[in-house]
1. From P, Q, which structure was distance in nm of label points 7 Å out along Cα→Cβ at positions 86 and 214 = 1.8 calculated on?
2. Can you spot which of P, Q the value -0.22, -1.33, -1.54 was calculated from, given it is log10 I(q)/I(0) by the Debye sum over Cα atoms at q = 0.07, 0.16, 0.17 Å⁻¹?
3. Determine which structure produced the value 40, 21, 12 for semi-axes √(5λ) of the Cα gyration tensor in Å, for residues 54-189 alone, calculated from the coordinates; the candidates are P, Q.
4. Could you figure out which one of P, Q the value -7500 for helix-only ellipticity at 222 nm (-39500 (n - 2.57) for each DSSP H run of 4 or more, over all residues; to 500) was computed from?
5. When relative contact order in percent (Cα under 8 Å, 6 or more apart) is calculated, the result is 12; to which of the structures P, Q does this value belong?
Structure P
Amino acid sequence: MVNLRLISLIRKEFIQILRDPRTLVLVLVIPVMQLFLLGYAATNDVRNVPLAVYNQDRGPAARQLLDAYKAADYFQLAYEVYSEEELRELIDNGQARAGMIIPPDYSQRLLSEGSTEVAFILDGSDPTGASTSLAAAQLIGQQYATQLLVERLARWDVPVWLVNTGWTGGPYGVGKRMKIAYTRAMIRAALSGGLDHVGYQRHPVFNIDMPTSCLDVPAAVLDPRGTWSDKAAYDQQAAKLAAMFVENFKTFEAHVAPGVKDAGPRL
């Protein structure tokens, strides 16, 4: 009985809407207008956010960091200030939407310790814009850190090793965790130069070189595909993981050297 009454009520309302042109316009036109407004006017995209910078370091590393921010189009280096009070005043007045404070020992700590931090202040009056700006600032910082790491590795010709300390032989429930004795043997060989003069084969999907022999490690363990009894399942999982890497890297590829992208997985 309740359902019949509800159907009758809905039918009555539809008839009334069709009879009244003004109501019909409200029902059809307003949702279409909202669709266009939300589709074109509302956006979380961050571009040219006014940024105030308090650079206490003035060293080469600090200048390179600022160059990284200038190269990206997320922020506009609009103000250079000489105190935290001046920076906060610009944000409070709405002239700057974000502020960055570079500590006086930034270049020194980056050189001696390999990493350091800067303070990033955001205008919290727009929580959505602030969170998006923070994500953009973190992205630029990560890209700059990666660039520094790549330059140092190339300058000193440092080899980089990827050691599997996790699962091997299949997915969870099928495979098993890599034996710690094998992991330790691989690390000993990498640090002692035991892998400098062995053969290597290139992984066809992940585009990395794998040693074909290592002291105290079975050769079959060094080829991840060889440890899986179901080779088709391994190929499927490898392709899936590689596709995830490629999709995730699209966020960064416009801001890195071509060689970084070329070193990634091959689909």
Structure Q
Amino acid sequence: MGIHRDLIVSNTLLGRQRALMESMSENGYLFFREFINPDEMRAIGDCILSTCRQSGWLDDSDSSMPKFSGINIPDSEHDSAYEEFRAIVSQSPVFRRFPRDRHFRRLMSSLLGNNTTSQCKKLVRICFPNSPQMAAPPHQDYFYMRGIRHFYTAWFSIFDCPVQLGGLALLRGSHKNGRLAHMKMDGVGGMGVNLDKDICWDVSNYGVGDVVIFHKNIIHKGIENNTNNKLRISLDTRLHKKMPNRVSRLVSSLTDKLT
């Protein structure tokens, strides 16, 4: 993965809107440990594991962390089995409601300057062992979210996720460079930003309920899963100010075509 340093933890800034906004402006992200209600995390985790089990990917012999059965690793995010898995999870009421945590919703309303927020492009992701095709190359989320002027992405660790298992890496302060050109690259999404190899990434050993909220222009990537038999499971969603229904439908139709 190259050079890396710890993510800046933002829990001490909670309740201080100016400090939160200054930190977002400076670093391009906010990172909160154990932020989402544990009961809600268990519910969404059980929902995803149940569908993994139906897909034949789960080995139930280890209850401490999702263990891969070793069967049928998807060739890409567009593999039919992987698309079916995502479709089943997305129909679950638990998934549709997530995240319901009132502290999270209050925080997002504060960041967006509006009492009501909407979600779009909410995705569950699995990074399989030694499968670089299931990790995202360095990119900016604005590239996949045409039609929405201002939004934040929230990334949730559904289970414990040490760096070896993969996870999210961010290039601190890179949002200040604005929108960058993207080119074809291997991995999830298929597009990315060309970078020097010796840059320093912000990473963490994530725990259940941790959440990273980041700017649309910050460069970030998925770290490859370097374990032999564990599944890295995460969920991400984009949040923005609530729009009129006709505008919301148009934006959804545009973003659904991009990844």
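Values quoted throughout were computed directly from the atomic coordinates according to the rules given, and no laboratory measurement underlies them. Everything numeric in this text was worked out from a predicted model, so none of it was measured. Cβ atoms are built from the backbone, for glycine too; each structure is taken alone.
1. Structure Q accounts for this read-out.
2. This figure was derived from Q.
3. Among P, Q, the structure yielding 40, 21, 12 for semi-axes √(5λ) of the Cα gyration tensor in Å, for residues 54-189 alone is P.
4. Q
5. It must be structure P, since only it matches.
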